[in-house]
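Right after this note come the structures.
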Structure P
Amino acid sequence: MQNWDQNRSPLSVSEAAPRKLIGMLTPSSNTVLEPYTARMMEPLFPAVTAHFARFRVTQIALDEAANGQFAQAPIMAAAELLADAKCDVIAWNGTSASWLGFDSDERLCEAITEKTGTRATSAILSLNALLANLQVKRLGLVTPYTMDVQQRIIENYAGIGIEVCAEAHSGLSDNFSFANVEEEAIERMCENVAAAKPDAIAVVCTNMRGPLVAAALERRLGIPVLDSVAFTLWGCLAAMNVDATPLQEFGSIFALPNSERRHV
């Protein structure tokens with residue numbers, strides 16, 4: 001609860017400590033990442049806040065039209081709007097690099113920083129930093145995607161020495177529909193891939209409702225469960241060197257000591 005007196009604003013932000021502002025680039029049809037990010041960030045409010053800009057993404061597939069949604073021009077236009085808010089970091093809060101190739105996010109983040117002067121990161125760059133931190137070699141993969149997209153993700157992780165030893169997917173391509181996969185279904189998919197005893201499970205999609213069930217799944221399965229909305233936020237906090245431990249109720253990643261929060 002905020003501390004108030006009769007004549008002043010909330011007392012929880014020190015005048016000596018400026019606010020930290022996170023900018024997030026959001027797929028236009030995503031209905032999960034904004035409210036779930038805000039929910040997770042409540043322990044940091046109002047010292048750290050997230051701000052969002054959208055660009056059009058409606059379909060996830062491997063065809064030219066679907067992949068064309070991730071062209072740099074519209075993403076850069078949205079990033080420039082976030083730069084107007086003087087954000088400390090700008091994150092592409094989507095997982096397209098998992099099937100398009102990790103270098104696509106590296107190029108995007110370099111372009112954002114060059115254009116705006118603001119440090120940039122992404123969901124997948126944050127995930128890959130976590131996989132390195134946790135020394136993950138065998139990964140369980142959970143997504144809402146179709147099998148061909150899933151297979152491309154598996155191949156890309158094999159290319160950096162990470163075996164996807166078990167996978168589960170919903171077979172969907174309409175981006176809006178991903179948010180309709182219920183939390184109980186996500187839990188079942190994680191339980192199914194856990195049978196292969198992976199080093200970690202990744203829920204890859206920022207429009208999937210995994211953030212609020214990840215911690216309970218970790219405790220039940222005894223395996224780190226890395227949710228996309230959560231690890232994007234983790235990456236942003238790491239980039240700003242903000243203590244993430246107030247958020248550890250949402251997963252073990254937020255309890256990592258600063259010395260282990262290497263970030264690309």
Structure Q
Amino acid sequence: MLQPITAANLAALDGIRHGFFTRPGGVSSGLYAGLNCGLGSADDGTLVLENRRRVSEHLGGKHGGVVTLYQEHGATALAVDRPIPRDSLPKADAVVTATPGLVIGVLTADCAPVLFADPKAKVVAAAHAGWRGAVAGIVESTIAEMERLGADRQRIVAALGPCITQPAYEVGPEFEAEVVQRDAGNARFFSRSAAASRPHFDLPGYVLSRLAESHISNIVNQAQCTHASESLFFSFRRSTERKEPDYGRQISAIVVA
């Protein structure tokens with residue numbers, strides 16, 4: 001059975017369904033055991049499509065599987081109103097829709113997923129916020145695209161889902177320098193422990209700050225650590241540390257019912 005994590009603020013909205021989906025309930029095996037929804041992985045594509053079908057069915061989708069785009073750690077948000085063929089996916093890191101029954105989502109394996117909804121305008125969005133995309137402005141682009149479809153940021157509800165958290169997110173000094181160079185205030189998102197000289201980055205804290213600075217006031221934080229819980233989440237960093245050849249991706253999805 002699928003076991004998505006939900007955010008109380010989104011769950012309270014009439015006509016909106018969502019989930020930050022975890023590994024249980026899927027048909028993949030081996031490195032991808034569970035609900036691997038990443039067609040970019042080396043998993044059996046038929047199994048991945050079945051996993052995505054289960055997600056869509058769970059959310060009451062009426063247009064086939066979940067619509068995701070070609071994510072590239074950028075700041076482009078794109079509105080869609082129908083399913084898109086897999087061989088012609090546009091490059092974007094957020095997907096927005098006002099089409100009832102069209103389930104949209106983003107794939108992650110340590111990056112931060114953010115789900116958005118304006119319950120009055122019936123506009124929803126899913127954003128993939130890796131550190132590069134978050135710094136480049138994916139949160140702001142997503143909100144702007146929602147507004148283009150009729151949303152009002154004063155009504156937008158947002159939730160941050162599972163991602164890598166600061167204790168597990170060791171980064172290099174050049175990473176810290178690049179982020180702080182953009183805004184000296186970003187130094188507060190880096191810490192060093194007595195046992196490690198390299199900085200650790202607070203990705204969820206940074207994304208939450210960008211949401212708040214965008215005047216989104218109704219925000220829920222569901223950022224459980226993907227690196228720390230292998231039974232629930234895929235993790236790129238954990239797989240890399242183990243020198244595994246590949247890794248699965250979890251999906252975060254939302255729909256106007």
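Read-outs throughout are calculated quantities, based only on the coordinates presented, and are distinct from any laboratory measurement. Given the structure is predicted, the values throughout are model-derived calculations rather than measurements. Cβ atoms are built from the backbone, for glycine too; each structure is taken alone.
Worth a mention:
- If you line up P, Q by distance in nm of label points 7 Å out along Cα→Cβ at positions 187 and 219, the top spot, with the largest value, goes to Q.
- Origin of the value 3.2, where distance in nm of label points 7 Å out along Cα→Cβ at positions 51 and 123 was derived from one of P, Q: Q
- Comparison of P, Q - label where mean count of other Cβ atoms within 10 Å over residues 115-122 is highest: Q
- With respect to distance in nm of label points 7 Å out along Cα→Cβ at positions 107 and 179, the largest value across structures P, Q is given by P.
- Source structure (of P, Q) for relative contact order in percent (Cα under 8 Å, 6 or more apart), computed value 20: P
- Label whose coordinates, when helix-only ellipticity at 222 nm (-39500 (n - 2.57) for each DSSP H run of 4 or more, over all residues; to 500) is calculated, return -11000 (choices P, Q): P
- Among P, Q, structure where FRET efficiency 1/(1 + (r/R0)^6) of positions 27 and 43 (r between Cβ atoms, R0 = 25 Å, to 0.05) as derived comes to 1.00: Q
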